[in-house]
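Colleague: Next up, some structures in structure tokens.
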Structure I
């Protein structure tokens, strides 16, 4: 985990967020640790970077979160665990074409401040693809953290330098803000899809509620008879609509410290049955192909509409199982925000991308308004149980509240093996205007049937990196062997030691 921000600095950092869904073999139960970035109400929401006006800096939770995990479930000393990250930063990680392209697309933002220019473009330009990106200042920071402990990031020199840098840019952060940060431990949220028990993460995070809501609607239909969504327009439209319905409920999903969250209602079979009836009672009675031809045009009907510019989530996911039967589904991220271009002692600044929503009053308590409230993320760390114990763990960065349910549905409903389930085309929720953004590996017959329903597609790439990077580990329920799959959409790899 500490190495990942070295190898994928474009996706995460040591001053962002980490959340962990953990199954402890000894106690035979799941735990959830939330170390999301936090913005206390007494800090002004601002970012001195015109290229990223919707970002806001936050109090980092990454290092405190890992320290909390180690204290509760660890078996090795902190210094031992951090040493590989020190070595990786010193020796450098090889620049991949994926990383280079991502950084180049955001170059004006990440190099806005002098510290960002020194870090990202040490010779005046990005490190070339295939070359090692050595990070000596980060290596020294991590070495000091190994010696002085996690407090180096909350009470030590790094914390002091972070406060000084933030103050110089007009962010009134104090040492007290950093020192006061504490991760929170919550009970996971569980539900069933047909006869399978699924364990996910609770509010204020949305993963389990979205999945339980989506699956509850889909459970009211015989998807096996309808067909797989790559071959059946009816299945594709239904799943995309169910995801869209779940998203309409997001205003009800807040930090339980400050809001009542109607979890029982959102996961109620009666409620799902009613929502399913809305779908059944709102199907088109006529062929709408000609209507689309008149409204969107021949070209769009033939080639599809341009895909939307969805917000990018720069996050990383780890799916782990060890020989003792402990399972970890862990997400870490820079939150896509912070003060872009600010790098303190080799550590880029983390934060949140919800500044605009808070300032316009749409963020509400579930985002970052109340002191101690955690930012609400698109996180879907998930464990699937068999006879009360995990047999599969799955998660992804990106808008995983939509993509993880799709991949897992391929396994649970359609009987796919994990690799085929991860490889299958993905799509976003059905838009209010009847458009559907989807990876362009869907057959022409399915697209024609969608048009008959009044749905026109916005094609994405065949494998679109914005669709996440699914990571899956599982235990073969017959042979007991462990397996792993990494998504082909990014640069993840499975491995065993």
Structure II
């Protein structure tokens, strides 16, 4: 993939497979023709090279058209989910300073183009990702880096002409984006869905004859809980609807041994491939392939082509073999940086600090031992507790807030928030409605608690670990609890 524009790559594929299905009933020729209409509209409006364009998405076929159109116009795609409330979207707009938004048609929010920023030269995507610093940060991914990572992934997974990919991952996230692109670049058919439900997933496996699916563990926990007995084979193991499947790609959070074993049995004979990566690395840095699955159960596997790794102690020195330290990753596919956040740069001398603790089980085979960061992993999404706390504290009746994740059988973790009211009379439903206007649904607390003060450590600083311990001991009664979804 020597061409350094994803739009050019995708346009060439569309010409090569022009008469074939591309996205559901849309043919490649229609994909390219409609994308050129998007390109023309942006060009007529005065889009400059490397200028950010917000693209509202919900996995509608037109959303993929918009990505291609923005790239062909020389712009940078900034994915924003259609359901994102205005308060959350406002933060993204403030960071990108974009004047153009595409939501099946062009919307313009200002006349003046944002200033030229060197970090956006050759950029393909700005993907906003939660981090330990609180508010989402915009990871800038270049055409060259992302195209290079696509080639590395392809060498391992072998997307092929005519395959059918069931896409239940939203293309606001890198996982969904690369799966969609590799499917289309190699002449496959993309079957996108706006949301995951176990019933619809099973129906699509059978009716759409899916060759490949890409999922997060939360989806599969839900499937296991909800799968009807009649969908299993005569021995109660494999999904009767999964006969066409070749690969099940899974990532986004740690895949436990028990869940992995269940899924291998459930989807047999399809391959279950566990993937570890970060938005900041263009994803997919380690693969646990089927040949290693039994011997290295619980590991994230081996590095993908072009990826190097180190495991270091707090002083930055390499740990001894088998010891735990922070995982660092280096490759030609790293992000260009965070948009307008030079002080948050996690890349030092070419090495990106993942924030994850790891150990080497055998040379070149890694397992994750914990999280250095305090991120909450809910439903395959990474959520910074600080972002939730900021949103809660913006309510005029809230004095302080703490948020933590607690284990959940379906979601991996649920979000628990402890609130200190500023004045009497704060009702939990009122706060819930307030947060619904400011946070994406998956970031909204599942359980709210009220208290006179936040638990604090020896220094007097609010302590999330103490809050988590209080929950473990059952010392707090929920003021409001939502049904897991």
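The numbers here are math on the coordinates, done by the rules we state, and not lab data. Everything quoted here is computed from the prediction, not taken from an experiment. Cβ atoms are built from the backbone, for glycine too; each structure is taken alone.
Colleague: Supply the structure label, taken from I, II, corresponding to FRET efficiency 1/(1 + (r/R0)^6) of positions 150 and 390 (r between Cβ atoms, R0 = 35 Å, to 0.05) with the calculated value 0.80. Can you show the working numbers first?
Modeller: On the way: I: 0.80; II: 0.50.
The value was obtained from structure I.
Colleague: Another question, if that's okay. One of I, II was used to calculate FRET efficiency 1/(1 + (r/R0)^6) of positions 334 and 382 (r between Cβ atoms, R0 = 25 Å, to 0.05), giving 0.65; which? Walk me through the intermediate numbers first.
Modeller: Numbers: I: 0.65; II: 0.90.
Corresponding structure: I.
Colleague: On relative contact order in percent (Cα under 8 Å, 6 or more apart), which of the structures labelled I, II is highest?
Modeller: Values: I: 21; II: 12.
Checked I, II; max of relative contact order in percent (Cα under 8 Å, 6 or more apart) sits with I.
Colleague: Right, next: Given that percent of Cα pairs over 13 Å apart, for residues 422-461 alone, derived from a single structure, equals 51, which label among I, II identifies that structure?
Modeller: Working: I: 51; II: 63.
Attributed to the structure labelled I.
Colleague: Where does the value -1.08 come from, among I, II, when log10 I(q)/I(0) by the Debye sum over Cα atoms at q = 0.20 Å⁻¹, for residues 94-197 alone is the thing being computed?
Modeller: Details: I: -1.08; II: -1.21.
Label of the originating structure: I.
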